[in-house]
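S.K.: As structure tokens, here come the structures.
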Structure P
Amino acid sequence: MFAPRMVILACWTIFWTSWLIMAFGVKKNRLEQPANERRRYTLPLLLGLLLMSNLIRTAPPLAFLARRIEGPGLVLAWIGAGMAVIGLLIALWARVSLGRNWSGVVTLKEDHELVTRGPYAAIRHPIYTALILLFFALAFFIDTPVVYLGSLCILWSCWVKLKQEEALMLQQFPESYPAYMARTKRLVPGLV
């Protein structure tokens, strides 16, 4: 299980390193959503991260949820490693395509543009697709009920945030965004 773990760890390391580097030089925010609206997606995200952490998995009341699920083991770990690689590639492609328009919160940037190139030509929220793949890759490797629950919380967080982003984009681009929505899916081309 050393090899899948190293692949997943490398993907997460590359993801966070590149994200931190690319965070410099983004456009200034013109409009940020209020903190109470941000909590709608940050609280499930924090809960998901807490559930995925060793801290919660070793707490005595939840110890039974931290037991590995008996099953495919190495096969599932390699599936997770493959998901991590795909997630990383999508994340990097999407982040480069967004360029200076990227933000970690729902916001409008100065001279905000509707990006429809790169992976955005097929899906509206490829970074969330990538994050979901990366977190579930980790869950497949760790393979415990509490970690799967944490991944579902993160999926919920992404869903809430993408709905808020779409509402903002509809306000900002009332003519072009509905047409963009009609020809793309939210997370998976042709499906969701």
Structure Q
Amino acid sequence: MSEKKKSTFWADFKKFITRGNVVDMAVGVVIGGSFSKIINGLVNYIINPFIGIFMRSGDLDSLKTVITPAEIDAAGNVVVKEVAILWGTWFQTIIDFLITAFCIFTVLRILMKAKEALEADKIAKEAAKAKEEEEKAAQEKAAAEKAAQDAADALAEKQAKLDASILKQEELLAEIRDIMKAK
């Protein structure tokens, strides 16, 4: 019976964490978080003020529908918070998403094109190598056929010499027999 080696939690965790794809994923998460900050900054500090030029309120973030207004006491403290549908914030989130999706699409498209180009080069090299091996095999086959033909020709030549030698021997024997009869 073979004993199965028991794996421990920490050994499995170490194996999982040291895999290359986990490290790549962690780097992607960190870069994605930073990229998200860049996109949020673009929307909040550039796009939102630009859109605000065309709005009365001057800011996309202030676009909202108040359901229940806030109640403020005499001292200026908020007693009941305002309940509102924040349309502007929601539009900002949609713009964030669209810009992020577009950027990710663009990066992935570039990476896929590069990968396809590398694979096309690899396939072309493999095809060239296969063609080269095929030509080499054809040359070896032709060389083997030539060698076989040369061997067959040499064998036929030996057979012809042997046949000629046998005929010569038969003629000599016939001459010897005729000489012996004449004596």
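S.K.: Using mean count of other Cβ atoms within 10 Å over residues 88-95, single out the structure from P, Q with the greatest value.
M.R.: Once mean count of other Cβ atoms within 10 Å over residues 88-95 is tallied for P, Q, the winner is P.
S.K.: If you don't mind, there's one more thing I want to ask. Given a value of -21000 for helix-only ellipticity at 222 nm (-39500 (n - 2.57) for each DSSP H run of 4 or more, over all residues; to 500), point me to the structure among P, Q it was derived from.
M.R.: The value was obtained from structure P.
S.K.: So if we calculate relative contact order in percent (Cα under 8 Å, 6 or more apart) for every structure here (P, Q), which label has the highest result?
M.R.: Going through P, Q one by one, relative contact order in percent (Cα under 8 Å, 6 or more apart) peaks for structure P.
S.K.: Moving on. Where is volume of the Cα convex hull per residue in Å³ largest, in which of P, Q?
M.R.: By volume of the Cα convex hull per residue in Å³, the leading structure of P, Q is Q.
Coordinate-derived values only; no laboratory data. Since this is a predicted model, take the numbers as computed values, not measurements. Cβ atoms are built from the backbone, for glycine too; each structure is taken alone.
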